[in-house]
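As structure tokens, here come the structures.
The numbers here are math on the coordinates, done by the rules we state, and not lab data. Keep in mind that what you see is a predicted model, and the values were worked out from it rather than measured. Cβ atoms are built from the backbone, for glycine too; each structure is taken alone.
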Structure P
Amino acid sequence: MKYSEIVNVYQELEKTRSKLKKSDIISEFLKKSPSSEIEKIVPLLFGKIFSASDKEIGVASQMVIRSIAKSYGIGEKQVVDKFNKSGDLGKTAEEFSKSRKQKILLSKKLTVDKVVENLKKISEQEGKGSQERKISLIVELLSHASSDEARYIVRTILEELRVGVAEGLVRDAIAKAFDVDVKLVEGAWELNPDYGKIAYIAKKKGSSGLEKVSISVEQPIKLQLAEKSPSLEEALKKFENPVLEFKYDGMRTQIHKKGNDVKIFTRSLEDVTGAFPDLVDICRKSIKAKDAILDGETVAIHPKSGGPLPFQKLSTRIKRKYDLKKAQEDIPIQINFFDIIHADGKSFMNLSAEDRFKELKKIVEPVKGKVKFVDRLITNNPKKAKEFYNKALVSGHEGLIVKNLNANYVPGRKVAGGWLKVKPTMENLDLVIIGGTWGTGKRTGWIASLILGCRDAKSGKYLECGMMGTGIKEKKTQPEDVTFDEITKMLKPFIEKEKKNKIFIKPKIVIEIAYEEIQKSPTYNSGWALRFPRFIRLRHMEKKPEQADTKGRIEYLYKIQKGKK
């Protein structure tokens, strides 16, 4: 299929806001799409090339700027200037493509196959010279692309397609295109989470094919998720027969064992097997079933004390491809199993949580310090539950997961009556805005992401501790709402300098921030990072920057959060 055909669909999708109309556009396109290419076409509708995981192409704006400049024989400054006006590198490439002085004669028409091939090659480039190889692959596409194609190629590379297509729309479109029940499409996808493959099955085999989609070892599935509960007391009230389990600060892990082969997948379905040869080895020995899919949490362990380490430590191993032996020594791991999904050809999802845990214990042999079952307590007694909760926090864990012992395993969803997570509610912080980034798309012209700073009591400097864009409104719907436009006008007089898309702001404006938790951070110069910070209110009229919360205050709250105070 010519890439221009999918570009025509992108343009139609961009013109309409109606979800129903978008679904119809995709449905008609899928009907005429060749079966041999539909597995590549469907991910492209999302602006992705990897359908079954959150794996990324791995290209930042600066590399695209260099690629555009090289493709059209212009200076990088020209690209940056035009990008700053439009806020869209896709449109920037489109404009330069229209005005390029030398048209390439006899250029090949781009195909879907060629675009996907190059984008996958880009994601695979590593080591010395990888940046130049990536740029060459981008330039190859742009040099053969029409101006419209250039816009969407760049957007796809940056994973900012901006045509308003989400998973639900594609699910509905597949159902419409091939006249199958939408619930059947969703159910098949939860067991084989690749809408490209699901579309192929629906097109070739219809409802009967989708009904036959089942769990397959070495094919990751969507894991069941937990909803957040406002309190432990509220969580206990939800279930007649609850079990409490430690909530670990680690990596959600689905282990797939097939014979002597073991694969490790994350919650986002990323295959991280190569990064954890120690986990592969220990699971190969401790899982007694011939084939199995198990659910658990992998945590980093202190090599001397044996206590848990923050997820940030473990995260340094997830992307590592070299010096794996040293990583195992420096950051040993432990897996905590809490559920079984499949074993020896049998699915356990329709069993109760109580029965699944019994089956889990039959096939897993614990290994001291390496493999264990989740710390758990069956009780609906508030006093015992609170003691167990405090034990989790004092032990350095995040909190509890409260589960319904009578419930089945439901992949891919936060299910009412299933799992609830309970974590400490952290107090808000007053922080200073010390920087930001210019917005793109609908937020062009606004400072859309704010860099938050805490005060160093010793030096008086303001240190980075997070980046935030949540809680500020695009439009004012309530009198108390604060908009991006208002924040931008307030901050513009205090802009000290700009570097590419980043701006540096004189510390003048204090705002109140809520967040989910505090983490140690090697990225921010404070050494701390706020996870999921969100704007609560302006405080610059009440507080001066020197009255903002300090680095020491953040450290103190971190210790409370971990149950160490």
Structure Q
Amino acid sequence: MADNIVKVQQGTLAGVISDDGLVRSYKGVPFAEPPIGDLRWRPPRPARSWEGVRPAKSYAPFAPQPTLAFHETHESSEDCLYLNVWTAAGDVDERRPVMVWVHPGAFMMGGGGSPDFDGEQLARAGAVVVTFNYRLSALGFAAHPELSEESEFGTSGNYGLMDQVEALRWVQQNIAAFGGDPDCVTIFGLSAGSASVSLLMATPLARGLFHRAIGESGGLLAPQMGRSRYGDVLAELHSAEQDGLTLERALGCKSIEEMRRRPAQDVVGVSPKDLLPQFSPEPAGWIWADAPLVWGSLECTYPIVDGYVLPRTPFEIFSSGEQADVPLLTGTARDEGMAHPYIPDLAEWERQSRIEYGVYADRFLRAYPATHDNVRDLSGVAFADRAFIWQNWTWVRLHSRTLGAPSFYYHWSRVPPVPAEFQNDSNRGAHHGAEVLYVFGNLDIRPWPWTKVDRALEHTVLNFWLNFARTGDPNAEDLPRWSPFDPDEPRVMHFGDETSMDSVPRQAQLEFWDDFYGVSPILREGRVAARVG
């Protein structure tokens, strides 16, 4: 590597060198052809080559997403399949560990160019960091009978997941040019990014493209239970195709050809009420009935079991030991549900609980004893336990049953010092995503009153994640001892005001979800041999 110039398979890139000259970044690098025109709703194709030196100095636009779902001001374009690389390697032969970040956003929003995910500090610490965009919402996940018919695989949907796999292929082919080791690749992500990590472990398409996995607050490990509005289970192809036909009607189209000609923002801007005229909070509560997106309620905006990318549900794949047999590090935050749907009063809490949980309602109400004073927050806690905490808890238990790579489990309870003028439901307490700034070493991008505890935790967490990326084990002599997860004697690494191993919180509530989903007998069966590498 000469200064800021690097040559990849497609051509030569010119990046940016940090002020201190130690880190080089390359932004807006194409890893696939633009998925526009006739390539909309098709698997990604590798990026084409270019002549001369291509500037790689600014982020590419995010994927199109519902307007009201933007969590920050950022340009969007259907031409969005680009990635970003940070490296401090001085030579291509250094073979540094590679960390590939999958961004969050409920599969409907966000992008790899968010400031929170700037990889400079992780690169400075020793990783080669990659972030990327993937197709979102209906442009990334819609299935349709015509799409299945035209596909060589006889299926449709999951284009956003195929984008993720294509980005990993690009990493395998090119990351050595940045001083990265293609045989030491860690995928890591938050929320939908973490759920994506669980799916990448499950899909045979990604086998061999990564060697460690980190999932932060998100997974899709629930068994199939029919249609759900919680985003906790995956639909199958036929059901998703019917949602695709509904999307077609909502757009006023009569064919996929017409749908491919509609502006991208029209496609992702269709609301639940356009797709489901009967849409109501009655069947399953704890949702925003008037929101432009409802997490997991629309199968044309979400991953599905399509028979190709996902041959079976992740739960079935993990239960039989057919997932990627790689080291896993996963966990959740204490207050995941503060920004999520809630029930405002006690009568509505009981009414919706009985609708949703049926014969399990009495047990649910005992597990989550609401009062007039706590019902609002408790409904968020119950949502978080179901949609987040139980998912990662089940993920680590299923994976640790496999006689193969080790697993490590964490619980985040450190409350970031968010000033009062910046506080809202999304950052109350030890909130969803609270650990991200610590993981990336990016506390300083927020002008908050960080303490010595926060600075020490930033150092600890960043190095745990980096050690894991290097070796598959987060431990080092200067860090607290993190024991591998043992499903027979489960313990968890607590990241709070102190960092130490302790018992798993809220096990009584987690046991309720085990019974609700019917997984207790499977998890009691004992260990299974890994069936794939």
Structure R
Amino acid sequence: MTQGELKKRIDIAAGRTAADFVIKNCKIVNVYTHEIEEGDIAFSDGKIAGIGTYDGKETMDGAGKYAIPGLIDGHIHIESSYVTPEEIGRLLAPHGTTTIIADPHEIVNVCGLDGMDYMLKAAENTVLDIKYVLPSCVPATPFEHSGANISADMMKDVITNDKIIGLGEFMDFPGVVAGKEEVIDKLLESINHGKLIDGHSPGLTGKELNAYISAEIRNDHECATVADMKERIARGMYVLLREGSCCKDLRTLLKGVTTENARRCVLCSDDRQPRTIFLEGHMENHLRICVEEGIDPITAIQMATINTAECFHLFDRGAIAPGLRGDVVLVEDLVYFKADTVFIEGKKVVQDGTYLPPCEKIDYSHMKGGFHVKDFSKEKLNLNSKSNRVNVITIMDDGVVTKKEQATVKLTDNGDFIFESQNDIAKIAVVERHKGTGNVAVALLKGYGIKEGAIALSIAHDSHNIIIVGVNDDDMEMAVQKLIKQGGGMIQVKNKEIIASLPMPIAGLMSNQSGEWVDEQLEKFHESAHGILKISEKVEPVMTLCFMSLAVIPEIKLTDMGLFDVSKFDFISIEASPI
């Protein structure tokens, strides 16, 4: 900023000079005082100069609409929307979102720091302000193979980038609590550069939680219960209340929000598919849910604006006040929060739901997903169990948490699994795709509901190997082979024929197409999954499956190295203990 720019803003604020632009006659939601003021909002060079009565070189009649601060998503993975950063900006801004805190650990797990660089450059082509955190755990655990391994030394130069506000969700909570040297080195890279550290500590409590927070980790989006939430707030954390396409914790956690603790509560989506965005919206959907659950509307707005800004040290936004960024959203009411007009840095970027700027994508050809699969064949899909009493991964409702259960299944003479639809147990496998290790891990999945064919994805959190579920080895083998040939994404096979596919050419994680195209193709994919493969209607077939390899979410998952018990943080056998 120059002296002239600052003097101009002061002159506008004092009423000596006409503002660049003024929104007149609106109801301004004050997140500091929990009040609503009537008046004008004056802008100067993208900042708010003043609130009150102002003249402007250009004006707009707010027509009595409510002016709320631009909404901020406290934690989101762009890759999980299956579109590029430029496209996510086009999709989210019409819903009143002006800033997102994005953790690109999906693409960094596949492409390393080149993936981080791509995401940073792509973010420059959208008016949505994308604030990145540097992925902290690549791979997420040492119990799987990913496309990259990011050490503390590799973080040194990247963490200083002004476009990176901190270290991404620290999923290796056992390593933090144990005080492992390599973990401490990563934490110190952020601490010593004055950057924040994002949290991820499902199930931690008591002294172990104290140990985790003592490492200067100040927020967490993995609270499953009100008790989890209250304990973290009591220890000085911000708690991120999540409502995504798959993980829906918001209504549960809102029961623990009080007048006293609301300012430590932040709203986030984590993962949000285009279909969810088109049907439900983005952060305004969170606000609607808050109001439905009895939260005061201004308190809800605080949780999506000023609370988030303070949590992530973004002290230039989060409210409508002099000197802050000109991120303002006009809405008709404080019930549905539908965005009428959206301003980002004082510029109108959305009018009547239409995104006004161009959406131009940068070159992504160097981000093609690698598929270095060694010696794969259907013989590697044999369960090889010595007992018909086995451990199974059981899907729980409305989330990515699983339960470890035991079941009695039918086996062939050589220990392979025989599918019986009445048991709702199918074979699941993870095929390593990055390092050519030849690893193929096989287990059993209960509750997915598949009765025909196979479904395979190259989207498998967080290392994004190939994950596949099926009822017979022939279809599973073909699904893997065809997925590799199409360069990743999603595929369904029945009777050794492709019945649905959705290519993801960017790292095997994202499409280069529009959100509308992805949504249309994904809807067809879902219809086929439910209608032809007979996957349970209660299960979101893609988001649910892609989390079955996430070895940092309880209770049991499958990585390319084997069946993993998250509570023990160790591998277990497919064979269960005798009854």
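0.65 is what came out when FRET efficiency 1/(1 + (r/R0)^6) of positions 132 and 212 (r between Cβ atoms, R0 = 25 Å, to 0.05) was calculated for one structure; which of P, Q, R is it?
Working: P: 0.00; Q: 0.90; R: 0.65.
Label of the originating structure: R.
As an exercise: Rg/Rh (Cα atoms, Kirkwood Rh), for residues 388-451 alone, calculated from one structure in P, Q, R, equals 1.10. Which structure is it?
Details: P: 1.22; Q: 1.10; R: 1.01.
For Rg/Rh (Cα atoms, Kirkwood Rh), for residues 388-451 alone, the value 1.10 is produced by structure Q.
Name the one structure among P, Q, R that mean count of other Cβ atoms within 10 Å over residues 188-195 of 16.4 was derived from.
R
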When FRET efficiency 1/(1 + (r/R0)^6) of positions 60 and 492 (r between Cβ atoms, R0 = 35 Å, to 0.05) is computed for each of P, Q, R, the largest belongs to: P
Value 23.5, calculated as mean projected area of the Cα convex hull in nm², assigned to which of P, Q, R: Q
